[in-house]
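Please treat every number below as a calculation from the coordinates, not as lab data. Please read all numbers here as calculations on a predicted model, not as lab measurements. Cβ atoms are built from the backbone, for glycine too; each structure is taken alone.
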Structure 1
Amino acid sequence: MEDFSIERDLNKLHFKVSNYIDFNKITLNEASEYLPGWIHINTFDDLSICWMSDKMKNDLQASTYKVIQEGPNFLQKIIHPETDIRVIPKILSFRDLNDPDKIIGFIQMIRYATDHPYLPHYTTIKLSTKYNCFFCQTLPIVDPQKMIYNYLELFGGNEESTEDFLKYQSLTKREKEILQLIAIGKSNSEIADQFKISALTVKTHRQNIIKKLDTSKIQDLIRIALTYSIY
């Protein structure tokens, strides 16, 4: 994308809506009816589509049943082979992290039918704990800003700092877990007991969290923990 800040905003807002869906604050159908672009659920094993929004069905002229029946073959028909070679390893590496607090985005070339040209689309992917699959959104690159505006209208402003979001994303899965416990007042020894690790290890994790988030203020740690996780 020409404007990297738009790409970061798309990732951040996709992250937020995915959490809202996972924690039953909004339904998948509600999100897909409101938001532009496609919303789809892809399996962990072969990345095939197991659910897709009505807009995606209409654009591709395909039913969910047909897409499920064709499995990975359907994706091979609509995604450019070079894109497939470049993107698949990235998705599989992301899957192996097994971290629902991570999100990735990438550009891929997609066509809506075999006689249509390939066009650039931006896809964001996050692990869905609710569906145990990938929660995905794909948007033609022609108007990514529209997606951001609709997200903000639906979820009430863009008060979260993009800088904070990028810092939070730099944490490891264990660091995010420990940050949540710090936010609710757990001591190093209590955290150590919960994860069956030494208090010294917890102290090291805490130091890494403070360094990555660039703050040692407990109010900042609590704010960031509450902003990017819903428990």
Structure 2
Amino acid sequence: MKEQIKILVKLQHLDTETVRIKSTLNDVSKKLENLDSSLKEIEQTIKDQESVLGELTKQYRDYESEVKINLVKNQNSQEKLRLVKTNKEYQSLLKEIEAVKSKNSSIEDKMIECLDRMDETEEIIAKKQDEYLQFSDRIKSEKENIEHEAGINKKKLDEHDMDRKNISGLIDPQLLKKYLIIKEQHQGGLAVVPVKDAVCYGCNVNLPPQLYNELFRCDSLKFCPNCHRIIYLKE
């Protein structure tokens, strides 16, 4: 029975490692998605800022066109000044000219503000583009490492599957069945645990003295009366 328990412990170690490797492999796609998501966030920021820059450029051109139209109006008004015959018409044209000048002055202030915002936006875009290039190189390297590690883990998984088949063949079928049932009861956790100083390492509960003494004989399968796992004496 002692040899059978040793083989069971080996099997359990393989099963535990298999669960760990599968969990790691399941996380691979999530890790890759998170990396892509981080890169897409930068891409989206660049697109948003480019859209803002486009709107600012259009606004600036509209202001520019409006200023040109107003300048033409003022030129026409200046020409009319030479042709007016009454003081009333003259004063009226002067007011129109001043109003247009004032309007252009206000528009020019907006154009300057618009240019400042365009410069700021271009700086953000340039910064984010540089960040994108650096981050994409880092992500490429991280992806290669993740995929390389995944390849190693897949190979380990295949080796564990082969070892498990070989080890399972060395265990008594009834004992193997009990092991699998207990393992399932503990949600794929430990089914075989050591005992030291009369304490079960599965649930940390003291064993009855008689049961603890029987473990020393190693002549039959023993179970913890509390967690119901297979127990063996830790050397």
Exercise. Which one of 1, 2 has FRET efficiency 1/(1 + (r/R0)^6) of positions 37 and 109 (r between Cβ atoms, R0 = 41 Å, to 0.05), as calculated from the coordinates, equal to 1.00?
Worked result: 1
Problem set entry | Winner on distance in nm of label points 7 Å out along Cα→Cβ at positions 21 and 197 once structures 1, 2 are ranked, highest first | 2
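For which of 1, 2 does relative contact order in percent (Cα under 8 Å, 6 or more apart), calculated from the coordinates, equal 29?
Here the read-out was taken from 2.
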Problem set entry | Test item: distance in nm of label points 7 Å out along Cα→Cβ at positions 29 and 117 calculated as 3.8, pick one of 1, 2 | 1
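64 is what came out when percent of Cα pairs over 29 Å apart was calculated for one structure; which of 1, 2 is it?
On the way: 1: 32; 2: 64.
Only structure 2 yields this read-out.
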Exercise. Computing helix-only ellipticity at 222 nm (-39500 (n - 2.57) for each DSSP H run of 4 or more, over all residues; to 500) gives -29000 for which of 1, 2?
Worked result: 2
